[in-house]
Every structure is written in C-alpha cells, then in structure tokens.
Structure I
Amino acid sequence: MIISRVREKHFTKKFNCGASSDRRVLPGGDDVRVKITHVFTVVDAEWKDISYPTDETVFVHRGEVELELSDGTKHILTAGDLYFVVAGEIYTLRDHHGFSELICVFSQAGSDGELVNNS
C-alpha cells in the first residue's frame, strides 16, 4: 500500500490562464507510476487542444466545465461527473464560471513524474 498525503505534492504548476494544479506521483510495486493532478480553475480558464501520451481519467470534484471534442461536440460536466480520454485523443477544456476543481489521473507517468509535455 502507498499513502500520499496532501503536503507531499510533487510540484505545483501555474497555467497562463491563471489556473493552477498540484501534482503527485504514486510509485507502485509493479513499477507503474500514476500521476494525480488536482486542478483549480479560474473564470474563463481554457486549455486548447489537450492531448497526452497516456490515458487520462478526470473527476469533476466541484463546479462546471465545458469539454469540447475534436469533432466540435460539446459537453457540460458538473460536480460528480467523470470522463476518460484515450492516449492521443485531442480535446479542449473550458471553465466559464471559475473555481472548479478537477482530479486527473494519468496512467504510467515517466520516472520523474512528468508527462512528455509537462502538462
């Protein structure tokens, strides 16, 4: 069993839109490292053309966000909703109201805890 406490964050990242995230990596006995990112949004936060080299699962912990798929389809997600993105899929995420919180789980992060594009 591995326990990671809130004060043991790997690092905090500030985004150009004013939002931020705390990141942690959980090492596992099978050498698979899982990266957990706790995102804190602000009004009109936007991340365009998001794509990761690993699968991503996101839980909307608080607030409301808009998820736009590469084909233009839009989904409004609210607290308690969950979405899964296959590695390489492209999407855009927006928060028009601000102050949402998302919990993102990335499979098999690199040995330094970073994803290839440091996102």
Structure II
Amino acid sequence: MLSKGILQLLERCSVRISIQKVLNQFGLIHWIMDILKNASLLQENTLECLTALLMNLVLHNEGRKICEAPELESLKVLTNLLGVENLQVKTTVNGTLYSLMFSKVLRDEAKVHILV
C-alpha cells in the first residue's frame, strides 16, 4: 500500500486534466476500486484520500469510461461507501456518483439496480 503522503500527493495533483489522463492510463482507478472493495479495513484518512482521488479521476471522460468495466462493480462499491459515517467520504462518493451518471452505461445499470 502507498504511504499516506504519496496518496495525498496523488490526490492533490489529480485535479489537473493532464495528470488525470496519465493516472488513468496507469490503471489507478482499477487499483483504487480493488482497495475500496475492502473499505472497512482502511484507516479513515486513507479512505478520504482514495475517494477524493477517485472523484478527481472520474472527472475525466476516460475515467468514467474505465468505471464502466463490469469487473470493477463501480456502482456497488460506491453505494456501499455511502454507509460510512465520515462526511468527507460521503461527499466525495456522492460527487463521484454524480460524475459517473454522465455515462449512459452506468446510468442504465443504476436504473436496473433501482428497479430490482
């Protein structure tokens, strides 16, 4: 696992579009989603950094496209995080979900889960 300082640095740098593109190409979204599947094992500040980094990465079209991959279970992982008590995590997860709803694939997937 990366140190807290490196995660914070990645999160701060990821607000730039050029950095988002590079981080998405390196597969950082896959790595983050794998870690978030076991969010209950994470320290609160690590969870805050990871969710903020993910939110920044999905602001880029390529990031939203990556989240469409079924194996990531993006919507399931993110909606599970809405149960976390940390307000910062909830805020960034909501921002991420909002951004992901620009993807027709994920919007349709969300509709199916709501109707089930």
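Taking distance in nm of label points 7 Å out along Cα→Cβ at positions 64 and 80 as the criterion, the top-ranked structure out of I, II is II, with the highest value. A value of 0.45 was derived for FRET efficiency 1/(1 + (r/R0)^6) of positions 40 and 88 (r between Cβ atoms, R0 = 25 Å, to 0.05); which structure in I, II was it taken from? Source structure for this number: I.
When distance in nm of label points 7 Å out along Cα→Cβ at positions 72 and 104 is worked out for each of I, II, structure I gives the greatest result.
From I, II, which structure was mean count of other Cβ atoms within 10 Å over residues 8-15 = 16.6 calculated on? Walk me through the intermediate numbers first.
On the way: I: 13.1; II: 16.6.
Matching structure: II.
If relative contact order in percent (Cα under 8 Å, 6 or more apart) is calculated from each of I, II, which structure is the one that comes out at 30? Structure I accounts for this read-out. Match the computed value -21500 of helix-only ellipticity at 222 nm (-39500 (n - 2.57) for each DSSP H run of 4 or more, over all residues; to 500) to one of the structures I, II, and report its label. Here the read-out was taken from II.
The numbers here are math on the coordinates, done by the rules we state, and not lab data. Everything numeric here is computed off the predicted structure, so don't read it as measured data. Cβ atoms are built from the backbone, for glycine too; each structure is taken alone.
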